[in-house]
Structure I
Amino acid sequence: MLDDTDRRLLRQLQSDPAATVQALAARAGVGVAMATRRFERLRQAGILKGQRGVIDWTALGYAVRVSLRFTLDKAHRDAFDMFLAAARQVPEVVEIQTFLGRVDVRLAVIARDMPHYQDIYRKRILALPHIADIESLMHVATIKTDERLPI
């Protein structure tokens, strides 16, 4: 699916997403027209989904990150969808993941400090529908975070 030119271009894009097409093409050893065509083909194929800004939430004063794992009461047939719709409305929820197994959903929640987190937890999280069980895991340190693929 990907040839060597695609992989070189994608590696350069991953290492410097803000670089211009001209700079990426030069680093990958191809012409600008070829790089432009390749990036467009990768977008159309759904391989390259776009570029985004990554904001360091700690730099904005959010010092607390908690991972909440939920088991849902699935007695109501729309419990899962209702829970997810409500969780999406909580601004401090920065990530939602679903699972098969004992845990149904994991939410990553950020807060400025512990009193802020407690307020979010009591007023927003506990108000989410169809919760059977919650497990909270306090984030201590990020050891590795890297979305680059080994291409």
Structure II
Amino acid sequence: MSGREHHYKITTRWTGNTGSGTANYRDYGRDHDLIAAGKPVIQASADPAFRGQPERWNPEELLVAALADCHMLTYLALCARERIVVTAYEDITTGTMAELAGGGRFTEVTLAPVVTITDPEKVDRALELHHDANKHCFIANSVNFPVHHRPTVNIE
């Protein structure tokens, strides 16, 4: 591997001990905090399907969010470099995970970004840049399942 390396440090602190630890599968909480220096704590849990709290983020949602976030940031940078002025960006991303014997895995994630730009002559290139963003996104390059894109570009 060549190039620069970037390092990240996250503390995961389990807060779900209800008094007896993990003595019984049904008796402990899945709640935990994700902590990074100088940032707000993310209150997380398991997916409710796995006895987690629905009001907290779960690892599956965080993975889908990381893919969507990385794509958006990469896409906006590419647009800025090509002088495509984006004035709005919203994406409703979906992910599919299959439970398998003894575990599970994601089978796909689909991003559906709706982007607003200022120049109608740049719509085609704005659409193409989603493909380029996927090729350059650090998170998309780190997963072993397809990341699909169904972008829409509107004119301001």
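Quick notes on this structure:
- Parent structure of the calculated result 16, given that relative contact order in percent (Cα under 8 Å, 6 or more apart) is the read-out and I, II the choices: II
- Taking distance in nm of label points 7 Å out along Cα→Cβ at positions 51 and 123 as the criterion, the top structure among I, II is II, with the largest value.
- Entry that produces 2.8 once distance in nm of label points 7 Å out along Cα→Cβ at positions 43 and 67 is calculated, selected from I, II: II
- Comparison of I, II - label where distance in nm of label points 7 Å out along Cα→Cβ at positions 91 and 107 is highest: II
- Structure from which -0.46, -0.91 was derived, log10 I(q)/I(0) by the Debye sum over Cα atoms at q = 0.09, 0.16 Å⁻¹, options I, II: I
Here, each number is a calculation from the coordinates, and none is a lab measurement. What you are looking at is a predicted structure, and each value in this text was computed from that prediction instead of being measured. Cβ atoms are built from the backbone, for glycine too; each structure is taken alone.
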